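J.: Dropping the structures in below, format is structure tokens.
Readers should treat all values here as calculations from the given coordinates under stated rules, not as data from a laboratory. What you see is a predicted model, and the numbers here were worked out from it, not measured in a lab. Cβ atoms are built from the backbone, for glycine too; each structure is taken alone.
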Structure I
Amino acid sequence: MVPNKKIKESLLLMIERDQKMRKLFMKKRSNWNANVDMKNTEKLKKIINKYGWPGKSLVGEKAADAAWLIAQHADHDVKFQEKCLCLIKKAVKIGEASKKNLAYLIDRMLVKNRKKQIYGTQFRYESEQNLLKPYLIRDKKNLARRRKNAGLESFTVNMKRLRLNVGLNKKNKRKNIKEV
């Protein structure tokens, strides 16, 4: 199936705005703009209502990833995130969505419900203390296996990448990883 160009371009434009807002915020050049997430959520809802989950065959891999990230960032609409979680689970089974993206959304929903995450994908940054903290992780002994099965990089590699993204220095490495 040839990707739907109109939907693909719409999703890519939405995620471009999403990432631009987040990068400016992280660099302290801008305030958080919740309208970006709200508008993207409403647009994604319309796409899903008309076409179902925008999987790889409908919009291509990059735009399918964009759809997931929009759902991931729809924290203001938990019911919608839950719906997306169900749709993505089905899409993964038929090769239309990424296991990695599913893992992130599963963890996001677990953390939101004050439960331990499974894949160790969710962190919080405490700027006052300059700490990056993973939320509690279930069965840490088997974390590496679960991450590998989901197509995720190792927890350690992920931590290093995240640290760079939020500008944490290497000297404070031990102090900057704490589980909450």
Structure II
Amino acid sequence: HQSLHIKFTYHHIQYTVFLFLFSYVLLFSFEPIYDDKSSIHPAEIYVILSVTCMLIEEIRIFFSQDSLSLMGKCYNYFGYFFKQLCLISFILFYIGLILRFKANGYSETFQAARVFLGYDLWLWWMRSLTFITVSPFLGPHLVSIGKMLKNLAFFAIFIAVMMTAYGGGSR
């Protein structure tokens, strides 16, 4: 159980279970909390604990970097796109969680919590793309597609400017 491949597989399985349970919570068991009864599903407790453990792990990774200065650690850590996505995911999750526990019944606060957690779930699914980058078969393809999209962005902007100019000129 000490090989990197086995650890990666365990992490992948845990993250997949987390994503499915988070999806289940938002789709089927996300009920408002009333004063007279508690309606927190065990899957929701697991999701909250999982996100908290992932946050603690990300904090540990941030502070255990080789860079000595705080600015150097920030530059190294947030230079990676998925780390920025991770930070936004944590912020949205805890905002949604605070709104969920602050709401009483089906109020606007509860609906806002549902929206925040819905966007957050989407970001967690996007974060699962990090598993593809590690795959020896799919990883290089994903990297090459990303480089092609960067090169294609100039042409897409050029075409958008031309279409806008044509649309404005034809009016």
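J.: I have 0.75 for FRET efficiency 1/(1 + (r/R0)^6) of positions 119 and 159 (r between Cβ atoms, R0 = 35 Å, to 0.05), calculated from one of the structures I, II. Which structure is it?
T.: II
J.: State the single structure among I, II that was used to calculate FRET efficiency 1/(1 + (r/R0)^6) of positions 31 and 151 (r between Cβ atoms, R0 = 30 Å, to 0.05), giving 0.05.
T.: Values: I: 0.30; II: 0.05.
Derived from II, not from the others.
J.: Computing relative contact order in percent (Cα under 8 Å, 6 or more apart) gives 20 for which of I, II?
T.: Values: I: 15; II: 20.
This figure was derived from II.
J.: Let me ask another. Suppose you compute helix-only ellipticity at 222 nm (-39500 (n - 2.57) for each DSSP H run of 4 or more, over all residues; to 500) for every structure in I, II: which one lands on -27000?
T.: II
J.: Suppose you compute distance in nm of label points 7 Å out along Cα→Cβ at positions 47 and 79 for every structure in I, II: which one lands on 2.2?
T.: Numbers: I: 2.2; II: 3.5.
So the calculation was done on I.
J.: One of I, II was used to calculate Cα extents along the principal axes in Å, giving 63, 56, 36; which?
T.: Derived from the structure labelled II.
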